[in-house]
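So, here come the structures, one by one.
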Structure 1
Amino acid sequence: MLKARILIEKLELHAYHGWHRHEGEFGQPYTINLALVADVTNAAVSDHLADALDYGAIVETTKRIFTQKRHKLVESAAVELARGLLKEFPPVEEVFVHVMKLKPPIPERIAAAGVELRMTREEAERGL
């Protein structure tokens, strides 16, 4: 068995998460980094897309999950994304989700604020 992390980096999405009314009304940009841990033995041997996790499908699923429901907190949105990715991609054993809000509503100048989490398939099935 050959385990690897399938990586998606700096996916930019516009979503309507946030505690403040204007965040839900206007939305804001986010960047998302993902690492999906899976056995890549079959893909490495066959060299066929059918045996691999499709990056395009991962991106489309991430976009749908992250933007379809509004969350007050980035933590909540990140947990839902992690659970959804584990549900949609059965070969994935573990996910790392890194969500950054690029324009957080605070007066100080910062590049971004967000959350990073790790969730295993077992944790997702158990629930929080």
Structure 2
Amino acid sequence: MNAEQIKQFEAGEYISLATLKKSGDYVATPVWFAPLEGEYYVFSAGNAGKVKRLRNFSDARIARCTVTGRVIGETFPADAYLLQDPDDEATALRALHKKYGLKMRLTDLLSSLTGKKGKRTYIRIVPR
């Protein structure tokens, strides 16, 4: 990605994160994302399909998209990794709080009340 592409990409609220299935097909999901030092952080339910697929393959694709997942713009290859270290997870959460502010804090609160926050998985995406 060049500097202009990065600027446009990071201005969006959602990205399409496509993860690789064993069949070789990709499954795309719209997700919130937060940029930090050339990488992107997202979160997901720990039992979500994308998390299961990332346990098998780090290969991914990212693109700007709408809340419904309609891709708007170019798709870029990337590698995506499940975070295991609590410090890395805290870094991801700080980046998400910085980008989404009150929306992310409300999401955290509701997730805490429903018991889902502790079951989250954080993902680091590295564009190629």
Structure 3
Amino acid sequence: MDYILWVKDHMAGHENIDTSGIAIAFNAAARQIALNIAEGSARNKPQFIYHLKISKIAIRTCVVYGTLALRENLIKEEAELESRNQLMEMTKMLGALITSLQKNQSQGDDNEDDSYPQKNW
């Protein structure tokens, strides 16, 4: 959620001068990270893992949009580095969560109600 606000703040006002649509697409990609986590958390474990992986794809998309925003002079180099660092941290957290869920799934964790996975994130 913090990253969505970070992107919104850094892209604010650029929608009118950004003829390539980077600002709008960057905001949408940032929202997809959180939206896929939320969507998956209400599903069974395999579907949650799937949605977490989709969130990781959205993170990689945000890396590209951050680089494009820098090249289009919509953000400064320091902001692009800050964005990249936040995205790298999210990638690590999601990777660890996916690994944990897959480990629990492969151990036959049948005691958990798969319709509502525990939120360990």
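Hey, Rg and Dmax of the Cα atoms in Å derived from one of 1, 2, 3 reads 15.7, 53; which structure? Label of the source structure: 1. Looking at distance in nm of label points 7 Å out along Cα→Cβ at positions 21 and 69 over structures 1, 2, 3, structure 1 comes out largest. Tell me which of 1, 2, 3 gives 1.7 when you compute distance in nm of label points 7 Å out along Cα→Cβ at positions 29 and 61. Corresponding structure: 2.
Each value in this text was obtained by applying a stated rule to the coordinates, not by laboratory testing. Source: prediction; values computed, not measured. Cβ atoms are built from the backbone, for glycine too; each structure is taken alone.
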